[in-house]
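I've put the structures underneath this note.
A short reminder: the numbers here are calculations on the coordinates, not readings from a lab. Computed from a predicted structure; not experimentally measured. Cβ atoms are built from the backbone, for glycine too; each structure is taken alone.
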Structure 1
């Protein structure tokens with residue numbers, strides 16, 4: 001069973017709107033609906049768990065309905081945590097209540113990554129064979145420098161060994177849940193990326209090529225580009 005987790009609990013203040021960015025409407029549908037459509041339509045995704053504040057849960061289902069998207073795959077909603085990783089933990093615990101399949105797989109994605117492609121989902125799930133997890137990554141194109149104090153360059157890093165992680169990230173549910181439950185709440189609050197608990201438990205996480213277009217909408221400029229893209233392409 002392949003279950004997608006869509007994280008939609010952030011406030012998105014950097015885009016300059018009075019509502020969270022993932023609920024901004026672009027061409028008659030909320031941003032979160034773009035990735036939900038892709039996940040709902042994908043034949044390898046069996047269920048979807050959404051992390052969202054209760055205020056937005058009915059709005060999400062309504063938006064799927066009015067845009068003609070079948071939402072029978074929606075397993076349920078989980079409460080947002082104090083940070084991204086605690087939100088993930090809430091979703092994993094809720095998913096565990098619905099499935100006891102030992103081979104269940106969880107795919108973690110951000111609602112603020114609306115450019116998710118069907119091919120990326122397929123590639124991630126297929127690459128999981130023989131591994132504990134999969135992360136799509138992008139190689140670094142620019143020269144990378146390290147600074148101890150943020151004011152002067154301390155050293156040059158080896159660009160060929162550095163990658164930018166993307167989402168969706170895929171894990172075997174039981175192993176990933178165990179890796180998270182081993183950590184204290186204080187430790188989970190310090191987690192910066194969803195793969196970090198897996199790495200701390202020495203799980204085998206394989207890298208696959210990411211998608212440069214699958215950006216996370218973070219700034220006002222990102223949002224403007226997203227709106228322009230969908231306006232031009234009438235998507």
Structure 2
């Protein structure tokens with residue numbers, strides 16, 4: 001526990017790049033010991049950890065697949081045993097496999113839901129169990145503007161993210177009296193690898209701020225929700241989208 005002394009322990013799934021990396025760095029700046037999860041991009045995870053340390057923080061990288069329930073449960077048990085606590089869980093891991101619904105394969109439907117929605121369950125359930133015992137903790141999950149508006153070609157992604165919104169509200173109500181807060185951040189168009197093929201100019205025309213967001217702008221909201229300043233905020237889905245409605 002020497003390297004986590006006086007630090008909150010935070011697990012960030014999908015922390016090897018994009019919003020996940022920005023969240024890891026921002027949490028490090030806010031006195032967290034950061035567990036950077038990755039599934040296949042080890043160089044990216046190592047780069048995230050390097051940026052965490054550059055920001056004055058500490059942490060480690062941890063390879064596991066959030067889609068695998070037993071694996072996720074073992075990871076949570078290991079972290080709680082080694083470090084003594086899990087204070088924060090950030091459910092960020094996700095993938096896209098866009099396509100019109102009538103042409104969407106079962107494989108692409110399941111691929112997206114397995115990572116985003118089932119991964120949310122696989123991580124959140126065992127972490128909640130640990131937090132209930134300590135009667136404290138914070139969970140923030142990354143959803144999407146696609147969970148709130150109809151984006152053609154994203155029936156699978158929208159279903160997964162809307163499921164996270166709804167489940168988080170219920171879980172928040174269940175554990176609020178136990179000192180645990182559960183919230184969701186729903187980003188709009190953010191400059192990450194995931195949106196490289198998106199029609200950015202068209203989407204920008206629909207955004208009141210007329211620009212694409214930065215991962216750091218999402219990370220700041222996530223860190224706020226994990227802080228004592230948000231001690232009376234739970235069960236919320238907070239949009240970070242430049243004013244889109």
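semi-axes √(5λ) of the Cα gyration tensor in Å computed as 27, 19, 18: which structure among 1, 2? It was calculated from structure 2.
Computing helix-only ellipticity at 222 nm (-39500 (n - 2.57) for each DSSP H run of 4 or more, over all residues; to 500) gives -13000 for which of 1, 2?
It traces back to 2.
Comparing 1, 2, where is distance in nm of label points 7 Å out along Cα→Cβ at positions 18 and 34 highest? Each step should come with its number before you reach the end.
Working: 1: 2.4; 2: 1.7.
Result for distance in nm of label points 7 Å out along Cα→Cβ at positions 18 and 34 over 1, 2: largest is 1.
Can you spot which of 1, 2 the value 24 was calculated from, given it is relative contact order in percent (Cα under 8 Å, 6 or more apart)?
Numbers: 1: 24; 2: 19.
Working through the options, I get structure 1.
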